[in-house]
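Each structure below is given as structure tokens.
What follows is calculated from the coordinates using simple rules that are stated; it is not laboratory data. Owing to the predicted nature of the structure, the values given are computational and were not obtained by experimental measurement. Cβ atoms are built from the backbone, for glycine too; each structure is taken alone.
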Structure P
Amino acid sequence: MKFLNIISITIMFIVYAVISHASVIGMGQSSYRTISININTVTVNISAIPSNDTLAYNVVEIFPKGITPSTISHDGIFSATDGTIKWGTFLDNTQRNLSYTFMVNPGTWLLDSKISFDGNLSSITENQEVSVDYYPLNIDMQDIPPAQVDHHYAVQLTVSGGYLPYAFGLAYGSLPDGVSLNPDTGEIAGSPLVSGSYTFSVSVTDEQVNYAEREFSLEINEPFQFIDNIIQLPRGTRQLSYFYNIEASGGKPPYTFEKISGNIPQGLQFNTDGNISGIPDVTGTYTFVAQVTDSYDRIISKEFSFQIVENIQITTHQLPDGITGTPYEKQLTYSGGYGDTQWSVYSGSLPQGLQLDISTGHITGEAKSASYQSIVLSVKDIDGRTAYKDMTLEMVGLLELISQTMPTGLNNSFYSEAIRMTGGKAPFTFTYTGQLPDGLVLDEKTGIISGTPESASYNNILIQITDSTQP
């Protein structure tokens, strides 16, 4: 008859038993074996020490019957056919430390390790007795780590004591959708479908129907990720304040951010809350890697880049004057900023007949009448940087002479007449070519011909008038 023992253990005393054995194989050749026992787990460490003239050697461990191959952890090659682990062949004379671990039920077991140096097979130990005491069945693991939605999760529950094999089940509660408990191995694994906190109890039963259980809480978080789907952060402007906050979601807040590689512009700081702030001193393109750690020490990282540019400004200093009835053209210019720009007359208006191309900054047209306009021009780049500039634009009438003939004068009588004209922009400069009557002169600033003619004459002269219109 088998008895059902129910235990609930929160504290366990672990007892180690250490057995060592040394063998001298030949001149300069030896081997050592140390066995450690921790409840149902046996760990064997073998040291093979060849002599300086050893050409090759190998090591074999022969397992006793009753050891379950699935419980063996080793760094050699396991053969299920003859129940051995083999190491080698090692084609040198280097000392090697070999090990393996297996689980067994309480009882007495005989181990036999053999080593062969240059084909001479010897036992390190033959039928070495290993005694494994009985310990109550127990689920050793106290807590299990959290998981994330849509991320693969796997945790192996550790059990000690009792008799192999073990069988696992849920005593109460339920696992999250997408996660299951392996009844043979005790592994909790899967990809959770929804977030939340789940409380459940796992039971384990051994071959002798001994029973133990432990309650666990499993927290499922949303996927730990950067909120920003972008790689290129917003551009900044040299000598202007910059601020951008890199954010994360999911996982377990609070988060800690840090820059783990790359550079940001001089004048900016990368803070542990994820914000980049300051006043950049230099222009350029910068690339860096940001890392964020949540409260469960999960780590994610992502590369970002951003650009610092000069502020935009209008470089056209003044607008040339225009003449009514004649074509007008002026290309506005700017510097700094980024990308395409949009021009506008922010305040005031252009003279009637002129237009501003908002894409190119080209002013063209033909003014219908003379006018004097005070306007504010603006230009804006694709990031919203905007520059303004006060301008004046004067359209003047076409400069023309009113009469082609000057009034007649009298010999030896004082004469004073102004050249009559219309349009243009004062001040004017008057010049002529040809010959004035003797005794008369032209004032270049006023356009007045004056003096006392000395004799009767008839004169043809070419008058040139230059106004102050700005080209």
Structure Q
Amino acid sequence: MSYACVLERLEHRGSFESTAAPRDLSKLEGIKTLLHDLGHPEQAFQVVHVAGTNGKGLTSTMTAWLLQHEGFRTGCYTSPHLEDIRERITLDGEWVAQESFARHAETVLDLSESYGDAPYLSYFDLLTATALLAFQDAGCQWVVLETGIGGRADSTNVTDKALTLLTRVGLDHQAVLGDTLEQIAAEKLGITRPGVPLVSAEQAPELMPWLEHECQILDVSLTCTTTLPLTETDGLSSLHWPDGDRLALPGKAPSPPWLECFRISLLALELLFPKGTAVRSSRVDAIWNTRLPGRLDHRKSVQLGNWRFAEVVLDGGHNPDSLGALANQLQQWKISGYTLIVGMASDKLVDAVHVPLQTLVGQAQQTLVVPIPSPRTATPEVLVQFLSNPELPKASPPFSQREAGEDSPVEGFPDLNAALAQAGQQLEDPLVITGSFYLVGEVLRLTEGSST
């Protein structure tokens, strides 16, 4: 079966990612049955499992690079994808081949369809099984698995594991995971196993005592990135290891969120394969230039459709912490007076996201609101209302476009191209695009000849 046909079959199955409807978090019978009937591909390699709210993809990618640097055949499974579904499944840093993806996905789809209506299998279940088959077929020795949502009942939480990693926990997916940081963190801690170490980012001050207590109860050894502090002297940055070793960094870290992922990954490899100064230095060099598109992604001279913008920042931030990090990073980069294009899923418009969004809007010369290419999109009408009102958005009257010459800081557009046409009137002003990975993916499909 062709790659295109397999993609069409997958899309017909629907997905939690496209609906964001709450599900029963206690059920993993579907993926477990599927993997059993596939011969347990998840048992063919060792696993590092990554959960958290923000930074999971970068942490997973860095950890996979470090395992490859150690000489292991390494797979990495992340989500979401921006342009091509094969971004989710990499083998030694390269996307899985179309032929391999199609072959394994067809096997998974055929088997799942033979079950009828039970057990239930989601789109993410099917992709996860496809990835595990691809990793087994490629002879992977280590695999890094990023959770989709939560952890305890996530499709990826069906393997034994050698190590677990927890990135920063924040408010997101509250309808599924809970309304408080502790409730959300409890779901994410569901990836842990007794006796299996956990490396964690430094969490919010109110969460750290709870996390330490829970790890004691779960018999999980906790290592926090606070054990690998960073100092700056005369403009030079250094990491200080718990054993007293001091390691100078090659330069300035691109952002605080990047640095936290960097430290988690280094500590992960230190726990798995303790080494001395020379190896630590080579590990730093191996991942120092690791970046992911669409995450605090700063580019110069970017062609978007018919317009070449002098400076563009792309970020898929869609929750309070990630949007706040974007606002802080723009300040660090001394970027203001920009055109802001925002599109978000309707379920992301919660009270806590209003403040960082208002911060971004307040530094913009103009804010252009667009729908995202997802059934979950907030309409421009609703998002404009949300930006002017701290209450959760409700159905609003039909939105009227701004009249020519009328001065308004926030304006709705029917699609991205219409917003770019407006932004294109100020090509020398910075352009910041945020609110959703769906929107960032749509933008990336328009890029030509841009330099990061």
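I have 0.00 for FRET efficiency 1/(1 + (r/R0)^6) of positions 52 and 332 (r between Cβ atoms, R0 = 41 Å, to 0.05), calculated from one of the structures P, Q. Which structure is it? Source structure for this number: P.
Here the criterion is volume of the Cα convex hull per residue in Å³, and among P, Q the highest value is seen for P.
Taking 16 as the value of relative contact order in percent (Cα under 8 Å, 6 or more apart) derived from one of the structures shown (P, Q), identify that structure. Comparing all candidates, it corresponds to Q. Once FRET efficiency 1/(1 + (r/R0)^6) of positions 204 and 436 (r between Cβ atoms, R0 = 30 Å, to 0.05) is evaluated on every structure in P, Q, the highest one turns out to be Q. To which of P, Q does the computed value 15.4 (mean count of other Cβ atoms within 10 Å over residues 196-203) belong? It traces back to P.
Could you tell me which structure in P, Q was used to calculate mean count of other Cβ atoms within 10 Å over residues 140-147 as 15.1? Value 15.1 for mean count of other Cβ atoms within 10 Å over residues 140-147 corresponds to P out of P, Q. Tell me which of P, Q gives -11000 when you compute helix-only ellipticity at 222 nm (-39500 (n - 2.57) for each DSSP H run of 4 or more, over all residues; to 500). Corresponding structure: Q.
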